[in-house]
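> Pasting the structures here.
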Structure P
Amino acid sequence: LRESLAANSAFAMAGYQQGKFVLRYRTSAGLSMTEQAQTINTSTPWVRLKRQGNTFTAYRSADGVTWTSVASHTFTIASTASFGLATSAGGGTTGSTGVVQTQAGYSQLTAVSTTPPAAPSVPSATVRSATQVDLTWTDNSTDESGFRVERKQMGNWVALSPDTATDATSFSDTTAPAGATTEYRVLALGASGVTTPGPGLTVSLPASTSGTNTTVATTTASYGRDGGYATTNYGAQPVLEVKNSSTDYRRTAYLRFDLSSVSSITQGKLRLYGGFNSSGPTANIGVYSMSDTSWDEGTITWQSHPVTGTEPSGTLRASATVTGTGAWYEWDVTSYLQAEKAAGRNLVSLQVWSNSYTTTDPQVQFNSDEAATNKPELTIQSGGGGALTLNTGNANDLVSLSSTASTVGVTIGTTTVNYDIGAVSAVVLNTQDGDDTVITNLPATVPVHFNGGNGSETVTVNGGNLRFTTNERLAALTVAAGAKATMVANGNWALHTGTLSVSSTGHVDLTNNDLIVESGSFSDLWATVLASFGGTTGITSTTDGTQILAMFDNAYGGETTWSGHTVGASAIIAKYTYMGDLNLDGQVTGDDYTVIDSNLDTTPPVGSAWLRGDANLDGIVSADDNTVIDSNLGLGEGNPL
């Protein structure tokens, strides 16, 4: 192998001569040749020269099957070099500058990297439905031939077909296992093999449930052009032109849809077919809402469209990047459509405007309702979301559930997976042995069902409704303004937390369960309970409005266990029971009169009033408390809670 065919060029050669196998090389043009040899006599000598990077190795063999290294040396030769067969070596003894005098069939050879392409980044995922996961990743290589996406099935990695093209950064898996938790990884492909797989991405999929999908076509669409064309109507044109430029060149499109055929909206997307009218850069295309829905396709112009002035006219609802021609593009306008439907408005108007300024062509053209095919449409999903089950690990995980108008975001540890909001009807969160931190902020339409493990979780509910589904022990519970935490009905459970913070407009509903708070102000907590009685904020028990949370400071109760929980000596304990059940045995009987008699005409210490007989909650024990028992005597008798 020679760096060039010029005399005295750098070279490397493997050969057999006079009973010895040799590696001969010249490390730079014009230098002397060096020889390394092994003396072995054989009648059938085989030789081989291997280049790996800039290391050259000579091999010998007696049969062409089994090879043994003779010698190797590392020096630099250009990646493109000449290779061939030296049939006669002359020019003197070892060390002379003449090496190959007779040459046979030299050809150009380019060294190919034997290092696999760099691995792509850990993929990110958006779950579109119970069976579709869209993956994206960062291409960290410059020499890959494509990428292979693999999904773990039954403990084994299985390639998903087909492999992607060079420079691809996305893949859609439309055969994902509904209701299961699976794992994905992406490998780069190259001439020398595939990358060492990087870390995978774990994705939990919602259960599959049937929903209703409706396509709403538009029969009213047009566009307007400014300047000298401001009074021209384009309602009969098969295209909708969109462009942001100087006067006379600006164009904006208008569409109107009728939602009367759909009863509810889980997700809604505007879909337009088209793209640039010629090759060009990308453009950010925005969809804006228009409050006026009375315009006419056959008369609307730039000058007469519902709101004139600085474009765009309405409120931005969604944007998408147009990158080529002849493709469907989507804008998620779920929140706007839901709001209009909730307000009783079935007609909606949308304006399409380019947020990318250009002084020349190209312009964006979408098919209008006058086109033969691929007309504008709204795709509406009603219902159909499934429950998403999430399981944490055994570490102290951070779990965050958040949302936008169109997505549910799930972060466990450092991994985030996004879900189309229409794909998820509820979240079931099962924590394991770690002391997890859980932060939820989902809409009330996507409740979170929380099943705590053996750890001691810190839970913050910033929005929506979190439902405790078991006898729960937490390190802390915070319920923010407008949020709600509910315990499912049982009667023998307790919500047991180290600390409890409830906003004035937050809500903790114990249903028919007890409450244990290890640390905090009894007076503050009791004031919250009193203010909340029969209401929809604060701390309530809503199963039966005639019942109450009877609260006491365990410093006066002396309990060591309560509702299956070990409790501290200074814990605040609240029992869901009947009005008048002063001895907390779950029923109102003559025994409760005895509690009043024992403390009549006293003012009990804070935290002991209920245990001392203050049945009417006025802060003192008097004969008036007997009337509470009179009114409820016999409740729960023979069937203690």
Structure Q
Amino acid sequence: MKKIISLTVLCLITLMLAAQNSTVKFAFIADTHIAEGASTNDDLLQCIDDINNRQKELQFVIFAGDITEFGNDEEIFLAKDIIDKLEIPYYIVAGNHDSKWSESGCNTFANVFGYENFEFEAGGIKFLGSNSGPNMRMAPALLPHESLVWLDSIAKVIPREQPVIFVNHYPQDTSMLNYFQVLNTLKQTNIQLVMGGHWHRNTILDYDGIPGVLGRAPAAGRTGHVGYNIVTIDNRHISICERRAADSKGKGGETGNAWFTMKMFQEPQFIPDMASGRNNKYALPADFPWMTFDVNSEYPQVEAIWENQDESDIGCGAIHAGKYVLYANTKGVVKALNVATGKLRWSFATGGKVFSTPAVSGSRVVIGSTDGYIYCLSLRKGKLLWKYKCEKSVLGSPAIMNKVVYTGASDNKFRAINLRNGELLWEYGEVKGFVECKPYADKEQIVFGDWGNSLYSLDPKTGKEQWVWRNKGSRMLSPAAVWPVKSNGKIFFVTPARKCHAIDAHTGNEVWTVDGGRESIALSKDGSKIFVKNMFNSIQCWSTLSDKPHLEWNIQSGLGYDISPTPSSTIVLKDGREMLIVPTDKGNIFCFDGKNGNLVWKHKISVALINSIEPVGQDKLLISTMDGVVTLLSVTF
């Protein structure tokens, strides 16, 4: 029996080696940035025509992300129509432009193209490709937890001798928060090459010894001509040449000399560091450039009461309601945990990914899902009480006031729904872009932003438009991710244009604007101050009292470069001191004295974006992270 198994293995290896001696030749394209009316559409079509004219030579095409400009449904459908003009097979992964601003919550890309990760073989080589994130929240890239699990499962069953090529939009370096986990997983295989895009130019990189390349965009750009790359694998050598795509007049059509060459490894070259694998988050690599878990021993006043690792990413905040902790993951499952132990009490599966932070009123939980429904569940058992169907995904987080649910969706509508029975009370249909924020709500107004450069104020009883504030420039500068706050007759918010705005709550007219901020803002408990986190290692505190900007303090925070949209939180202690708790995009939280900005402590939870910080009393913090951690911390100030 052993002899038969040995012969079978030998035959498989022989066949695999024979296949590796065959020639593989394919086109390599990244960063097409398809958009309605964009010149990039014609650039890609020119490349596709050139590829189709060479279809006897090329076997397939690999697209390495940023297929669209903004990730909306129309752009994805348009991209599919264009790419389907190829007369040879293609394999595709999403990039940050496909996932960060996705009105569908990253569903449409997967539904239209049929997958989020790919696996296939050509010439005895295993090709693997995965999405890169960041999904819906501004942060460095993060290979989603479920994709990392998928990659790990594939790596464990690939024959050790089989060559592997991995495709991801991002460079596998500190551009991606969990780069070390990805590389460690790849080192379990006979990894040959990592291919990506993102930089729009041909680049050779080295990932801890693993060869890496980034490919050009089709657009002419610096090269002055439309083009793509051709990868040839022959006689155990890999070479990449830039191809100038022929235009309709016959100009172009030349293939340059190889800008990248390598001899393939005969056998695995790398030893995975099992200590820093997916199951040991505390063992970071020696070259990890950001704050490490060592900081936790420096500030022992912060300790985890319990910590859970979800089986999926978490794209929403965790909230506390009585005996329960509530959150949802990107598999679309709403979960209730025991607040004292972290043990699961109940779960409810929606039909799509969830990026909506739940809201609770009385015994009812309300949350949106990318399946297009707003759900109302019972707090005690998670039983479905009602659901309301929208026309597109519901990414917005609901606010509940006076037994009315207020939330926006991706169908250009904002709704007020009866909490008791799920009936529509009113609908505002003039929203320009999709909604992902939690609205501000009081008896005078409902205020929210969208990805159409607009901030809206509506009458809470009728939905009548009170005013609309708009900014100019790219829609990527919209006041959409920020959760606006209100104090002293003014609405305060920040935008990705790095501006902090104070506008008249009744008229929407500008009161003052200052440089600073991005998408994260917080209000002091007494309403006298706002706290604005800047991108480059600083936090500002502004007074809300004056009609002219008055800076209370400005500190060098120690956060480093940070683009997280997550709002900060505040806690007022028994002695009257106010603590400002600031989240980051790298799994860290910082505590500052709200009076002067002095650092009190800092703590690391994971390597990924902090979704939310919810105080539980005066000595606990409830936190969720994008890579699937939910934890309750005990804190001493």
Structure R
Amino acid sequence: MSNVHFRRAIQHLTNYQSIASALDNGILGIASPYYLYPSVYGQYFSSQEAQAYQKYGTFNLTAAVRELELAGLVDHPAQGYWTYPNGTQVGALSIYTSSGTGFDLRQQILQSITSNAAAINLTINIVPVNFNTFIDNLLPTGNYEMYQLGWSLGAPVSPTWLYYIFGPYVLNTFYQNYDNQTVWSLTTKLLDASSYQALYNYTIQSATLLQEDLPYVILDWGVSLTPVNVASWKGYIIEAPYGVLFTANVHPVGANFGGLYRFGMPQSPDTLNIYEATSLYDFDILGLLYTTPLVVSFSNPVQLFANAAYNYSITTASGVDPNGHYFNGSVITFNFLPNAVWQDGVPMTALDYNFTLWYLDVGGYSSNPYNPSSDTITIDPGVTVNYTAESANPGLEWFGVASGLVDSYVPPNNPYQIKVYFNTSSVNNILSIYGLPILPEHLFGSIQPTTWASMSQSQYLADELWSGAYVFNAWSPSSNYAQVSAFQPYYLFNPTSSVVTAPQGQSATYTVHAAVWSSSGLSSTSSGYYASLSPVNGASATVYVLNPSTLQVLASYPMSFQGNGTYTASIPTSSLSVGQYTLVAQVNWTGASYMYFGGGQTSSNKYFLQYMGTLSVVSP
């Protein structure tokens, strides 16, 4: 039976007016057959794609019957059934869909197909299945007729997802195995496009061919609804491309800090293992814990904005990089913030990002910078990446996302800068590496990727470490919730979240509670996993008073240790004018040695935390 004709038959059975009704006419989603929805991908949507749908996909039962016959099935309308060419009667077909939250809506949408199929004597059943079971067990086998699945495309708005889902990329080859060599070629050219005109041309060709070949029947473009109570909260930001909340500055009305902020997700996380995570629900939590070099601008979903890297540049060049590897393409330079820190107090640097590139194997099959004649490379003394093994069990979200990656280099005299070298000048190169979750080399540098992938929940949670706005508190898979709390030494922490006030001429008391993540604070019960931070005792601490406009240091004062991680300082205000000042408390200590590899092994035993606050000097 011809799959393409069968897929076209299903497309002809799809009534988008019925789907729009199920979606409350745009409130819950937008019914659309297009691979590039015009309102989102307007610059890439073409009349050719629209014409392909009109030719191969419009709702038409007669056309559906014709395509089923072209697929090899035989219609027996008088008897009310179909047969295969050998005379065997076609039984009920199945569409698998997630049994999780939102099943009723998915069922209503799919009924727009099954009811029309029944009208031409074709029985299609909707079969609910656990999402994780489907992804992990059923989908890789190919033992199904049809399934309904959603993809979260994220931002910035780019058509490169056509390559990752339908091209020769691991998510396709491992899961759905859609093998159309023309689509593979076009989407690869799309990914490697060195100009926006070439990107435009290859995108139009790819989307038009997909609309004809129909590896998927596109049902709708979803709208993300996150149930939240914003009436008693301030500081939330609606993320333009996602429709969810960025919660790094959320606080109760009438307070600068604190409270328990709740928001809902359609489904609970499957895993918090960053190497194994694949679902949107996993990354809803992991995105609060990890940090990335850049983020999508909150005001413009097609632009990137500084995050752990305070700036970046892209040039095109060719030659030999400082490590001795040839390159011919993009050179992307990131400069990282010097006050970024891991939640155990170890500085986060470009060396961590350098390690991340190779640990997650983002170059995939196209990249082996250290020994091109071998499948095995050593990226740390404790980590050897075997490309043959990795391709059989890769981090599916990361493997091969940066096609053409050649090498990366961190200058020995500047651990906060990294240059990333490519063998392609694609305009998409920056999109493949800007949002990688930065991993802690000093911990992951002794754990093989394949070992990490196979760890149990209690094992990887004990070794996982983050540098984002939040720190892990709890996760109960059985109760379907996760909880995180603000990590105050986060490098972008809002200083106005911690305000001390004093009349001019009097002293202000500034207090910080220094605490770090430690695996010793992790515990587990039958209901889930729970963690608490460990106090930093006996450190050296200083508070600096800064001009908030120029960040010039106006004064500094020692902080005294009060016990249980608490440090205080008395700040005189007689020399300060009425107004607000930024406070930076630096807590330094030494501890167990940790290692960085990069361009050569280095070690350190220095730790720090940095707390931001605001001093408000008022009239006496």
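The numbers here are math on the coordinates, done by the rules we state, and not lab data. The structure presented is a predicted model; accordingly, all values stated were derived computationally and were not measured.
> With Cα extents along the principal axes in Å, for residues 41-336 alone coming out at 70, 45, 34, pick the structure among P, Q, R it was computed from. Could the numbers behind the result be given before it?
Details: P: 100, 54, 25; Q: 70, 45, 34; R: 71, 55, 35.
Computing Cα extents along the principal axes in Å, for residues 41-336 alone on every structure in P, Q, R gives 70, 45, 34 only for Q.
> Taking 49, 28, 23 as the value of semi-axes √(5λ) of the Cα gyration tensor in Å derived from one of the structures shown (P, Q, R), identify that structure. Please report the intermediate quantities before stating the final value.
Values: P: 72, 44, 18; Q: 44, 28, 24; R: 49, 28, 23.
Source structure: R.
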